[in-house]
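Only the coordinates and a few stated rules stand behind these numbers; no lab work does. Keep in mind that what you see is a predicted model, and the values were worked out from it rather than measured. Cβ atoms are built from the backbone, for glycine too; each structure is taken alone.
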Structure I
């Protein structure tokens, strides 16, 4: 049923609203949305203030028009896809660094500020935001908050949620709320900040974020280790974490992923299981490096070497490029479904073995890489999307890996969010009572289901919405 979005002109300037086909096509999905699953919104708008967000949401809610918040479009699970058409609300023009308080290790920003811009803004104070994802250069703070993102340094510093102190956010009916504050801890009332972080724009649109910062460590060392086989590398990582090695980043890349990275980035990584490492400390960083070296060598590491700054940056650049490298490697082959499961660290070697074994059963390439120190595995089953049998096998393998991760006490998504892609696993992971509690919260805050409908909840896969009758 078409939605009349003409009311946008009552609240926004002409240049803030578009019905243009190109703009609508550009907001029909995110980075992970296949072409045949994209959905055009009926209008795109670019609010530039909290008041404008509030006015648009209130008017849309009154008319029952869906509004899907949109940031940089770098999501992988269809989080920003306008499943029921309506309005795509692009918040990237709200890109102001509002205030820096270096003495309190804090910064206030609007949601459209890029993650890397936060670090640029506080660099002169020798501060940084630790939990930035690998896509921090091209993704916004608002998107990171919506998905509760995390990245390579999560093993030491935690995820975005651990660094958000407070939010300004607008509910579906236009009500503006403030959550949290500037204090680094509180036990006052319900934790509304944590409720909104990770809710993927289904409960509120974030318009201001207060995040805590960290002092940049005096000692930063990076390097890599290579292993004779993938199992040994995975076991070494688990052992290092269990030993308590204080490592800031510990990333596993399998031989196929290094081959793909080399082809795309022009690097010359050996096509063997490789672990990238980074250590942060103010004192005695060499002690941690040597402890890690000993653990790795006990597990058969063939090479363990620290790298110079330029070499390390080249290695990390190759890692950051892996998502694009997968698409460019062997067209038309591409990942069947994005995978980002996380398991308890003791089960990390098992989930890596399982993903590879399932691929071998179908003679399909499965890449495994990711933030191994916190039990996170990014995996891709490479298939020809034009081959129905191969595509079905790839999706089956992906599903099996997710379900195995949940069986091991893990999660269907460590950092990409649920969006549309992971809805089917919600009951398996959280139980029907857990999911029904989430539905109750959604209905309480958004009874007409106008905020990013079609996400998170299993029944929306059948085109239903969660509106209160």
Structure II
């Protein structure tokens, strides 16, 4: 058998510990499939004395993780520190300067600096692998780069954040409101103490920008992702969606088209959607992730599984290491950086579909007429509408207000945007309307 592939591990948290346990437990299987052993030679983390439940005594320790990229006894650096910049980015740059390969689970770093790092990797003739950066243990990057490689990908979309999916599916099952379920998710460790990245859609946006680049051969463009999270979704929205035959899911969606001048446009959006109960994504609950890839010959392909956790994410990391051990370098984004298309960001106005709108309004005559007039003037056709009181008495917040929910007929999204513009600043509205698009059926 060939010489071992020697790796250094930066970051010894949940996933780092999982990588060590996986390599130790499945050493024989990994060696047979990789064609040579994969061994850990050096590690680094912020706290050397912390008990991580794994034996680190056989590995060299570096207090400065950046030095891992320069060690002569290291072939591949595995970066599991996280963060778009800082030590993780410094380590990545040092690794490629030394001509070594990098495996990372860091979606923020790839979303923000992926093109720079891919350019450095190509110049060094070294691998850059990031399967674990998107959807945990689900091999969706590999699926796009290999299994669907012969297809022109028409659209990629899915549930990319397990925290949001856990919150929404728990709201469905229990009828409780968002804040209550979020607190429970934090207590159980499903949500961070500061959940902003998850519940505001930023985490999913990082992942979507990576998926879009691999799927369409475009340069990563995180800045153009239109991201809306789930913090404004009410139990009443969940109930109304259910009555209409839908579940609410936070969906990341990317697709390309060509404008009137022949220029390619890239649309990327993370947004809560109503998903019909017959759609496969409607039944993805808990902290599970799922991605649909639509190929022009393969048709829709569904990738589903655990989107986080030590075992699934470690599995994706070690799968990348096995590819490197076999000699698979490949272009990080499927094609060389110089050939990636700098597609123009596409706004949402050109898109057409149905939508759910929820207004919180003052309970007085004339309010419904004002809303429907704005819809009429913007050319939005209303399919159905329901009005419900909030059930709040006295002087408590929400007293004297009602919820008005409506579903529109198929039409351009620009019409909805215009209707909301017409209603902007109206004293009848207690808060900004909530818009959730309906996933195409």
Structure III
């Protein structure tokens, strides 16, 4: 825990990255370009002065200087004492290799491939940095104008950055010493991919203050991407919920965490004290999302592997009402493991917070978002994805428990001093603590949304399987 790099949240962002089929013509820089050819032909016929060359080709002084500098750099010409320019020995050999009338002229070659370009800073990307799915991430907005003009934008970016694309092996050609002649074809190809990158949000252990975000490592150009991330975070906002957390901690029976968050930001020295206290009690105290805690899941798997398979217990995971929860693909592996191990002796349910029945529009929006989860889990989604009425512990507390065995509590603190929520929590295997936390969850799920209604009209806060909700 003494590392200076202390992440408190990790969030995946995605940017739409259309795929393009691009065919282009190129020539080797070792050959002779079109203008060079006729200038060399002239000098083969007779040595000339710069003024004569300018008059013959209609060049201005600058164009003449550039043309001659090009030939001189390649050692194809020499300056004579009388101011005339003639072919050097190397220049003469260009004609000897290809007959007496013309120098060696490069052959244009065609090359084509599939390329991906994200639409904020127009970086062309390696296939490995792209994703077919945008699930478990925050998608950055692309304007309709950019979407409609994406092919032309890709054309300009490909042409302007051709040399860099060669150096970065985006354009995979054996011969690296080439020049782009022209782009022959550029056309969209199929559904777009998504450029996915993870932003780690870190704090300074000495002060608890939030550190500035890191650059995105896989790309060169990123000003627009960074601005889009900032704009998205500002749109979500981060209203302080410390008062509500205090109430939730009271119901949980947690006397430690409020001290860690004293003053509206994390007190790292106090965090270390609580961390050591839990370690002595064979528990675990942690900073960050539950699904980022490798030691926690190692301990959970050890407990699961020792279960009596003849007894089926409840293993429930209640998600918080936090926009940043689940926005990282690391969660998928953790969920998949819990699903696959159900034969060990438990029933797994993943509960999502949904508005009550009175808010149909918002409820449908949540259901639309959860369709992504269903597609991700395919056939098993119908069996493990549940909905419950949001509001459990004010929506700021996440619970993962296996009855009679363990309980994990994670508070999602929204504090004005941090750009995103700060998850902070603990795992306990103390039977009385586990029983108390499980009891809070079950009491809430079994309670009625509208206790003042007739018994026939009442509905439980446990909405049941998402697939059965209308």
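Summary table below
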{"item": "Parent structure of the calculated result 151, given that volume of the Cα convex hull per residue in Å³, for residues 66-185 alone is the read-out and I, II, III the choices", "result": "II"}
{"item": "Which of I, II, III leads on mean projected area of the Cα convex hull in nm², for residues 10-233 alone, largest value", "result": "III"}
{"item": "Which of I, II, III yields 1.08 [Cα Rg over 2.2 N^0.38 Å, calculated]", "result": "II"}
{"item": "Entry that produces 21.4 once mean count of other Cβ atoms within 10 Å over residues 154-161 is calculated, selected from I, II, III", "result": "I"}
{"item": "With FRET efficiency 1/(1 + (r/R0)^6) of positions 26 and 202 (r between Cβ atoms, R0 = 30 Å, to 0.05) derived as 0.35, matching label from I, II, III", "result": "II"}
{"item": "FRET efficiency 1/(1 + (r/R0)^6) of positions 58 and 178 (r between Cβ atoms, R0 = 35 Å, to 0.05) - highest-scoring structure of I, II, III", "result": "I"}
